[in-house]
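Structures given as structure tokens follow.
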Structure 1
Amino acid sequence: MLIRREILEKIAEGGVTLQFRRWRRPTVRAGGTLRTSRGVLAIAAVEPVALAKITAAEARRAGSPSLAALRAELAGHEGTVYRVELSLAGADPRVALRETLPDAEQTAALQAKLERLPWAVELLRTIAAQPGVRAPDLAAAAGLPTPNFKARVRRLKELGLTESLTVGYRLSPRGRALLAAPTPK
């Protein structure tokens, strides 16, 4: 579920508590969470709703300028309309993780994980050498389709080793420390 940056800010401030989406099937579920650039969102409810039943008050709670604007936005898509109730649950834990330098034990554990990902160290070196380079350019240089390249970067991001920039990526302090650590023999 993609949410525009200005709406994410309003969710973080508590001014937006609903979103409406038209989906063939929901991409989030009640009780789940959604990581965003602003933090982790808690999904309280996901319910189908008739477009005609959405109220002006709900449109405002969704950050829409008007009920008509919300309906027009939803009309351009296929599927069932869903009402998603959400709030900011907290910071993305990956942010703190990427700032945390690994100790010797954590370094060994990360190195062991990366051994099972034969492409990982080379990808970290590529990102270190070319921070801020567009993903399609890095993917082409690596001989990978862009979606596959991005999936690999996301795996490294889960370990706190990389971070996304407006354009491209860079190594996190954790990632730089891992690359600088001696490798086990």
Structure 2
Amino acid sequence: MVTAALFATVTALRMVGPNEADATGLLYALPIALAAMAFGRVVGTTAALSAAGLLVAWSASHPEMSLSALGWASRVVPLVLLGVLVGAAADAVEDASADRLALAVAATRRRDAAEVNDEILQRLTVAKWRLEAGAGDDAAALLDEAMTQAQHLVSSLLEDVELEERLRVRTPTGDSVV
């Protein structure tokens, strides 16, 4: 929405003051950069090509203003490069953020697995040994402890899942991230 408003504003400025020496076409860099940062390389490139199209439309409506090939290149190439490069950088930042999140999730899962091993499986193993040794009362107590610990662990994990669902957002590309 803001990007479209900026495109409209720059186009209006170009129509009001049709002097190419004013270089109002350079102001297209603002909506291009905004679109590229917000939505990535594809949208940034599309915005840049849209700006180039608006430059062509403006030129067609002002035949008295003619540009050489170098004049066109000096206006269009920087805008397209801006859209592509800023968009690619925004995509790279988003990818790095997703990678960082995936690493954090993996670390949490490793920690949870270690906790299951430390708190539950070890108690179950000892309870089994106690049963084999004929100490049923000790084994029952260990099983009760293991069950209680398992309930606490599962409750904690479920709270994490509920929090994750509340914090889940969608990226412009439709990917789900926390």
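Any read-out appearing in this document is the output of simple, stated calculations on the displayed coordinates, not a laboratory observation. Everything quoted here is computed from the prediction, not taken from an experiment. Cβ atoms are built from the backbone, for glycine too; each structure is taken alone.
Assign the value 13.8, calculated as mean count of other Cβ atoms within 10 Å over residues 29-36, to the correct structure from 1, 2. Computed on structure 1. With relative contact order in percent (Cα under 8 Å, 6 or more apart) derived from the coordinates and found to be 22, which of 1, 2 does the value describe? Label of the originating structure: 1. Out of 1, 2, which one gives 1, 7, 11, 12, 9, 8, 7, 6, 6, 5, 5, 4, 4, 4, 3, 3, 2, 2, 1, 0, 0 for P(r) over Cα pairs in 5 Å bins from 0, in percent as computed from the coordinates? It was calculated from structure 2. Computed over structures 1, 2, mean count of other Cβ atoms within 10 Å over residues 37-44 reaches its largest value in 2.
Could you tell me which structure in 1, 2 was used to calculate helix-only ellipticity at 222 nm (-39500 (n - 2.57) for each DSSP H run of 4 or more, over all residues; to 500) as -12500? Considering all the candidates, the number was obtained from 1.
Quick check on the output: 16.0 is mean count of other Cβ atoms within 10 Å over residues 61-68, derived from one of 1, 2. Which one produced it? Answer by label: 1.
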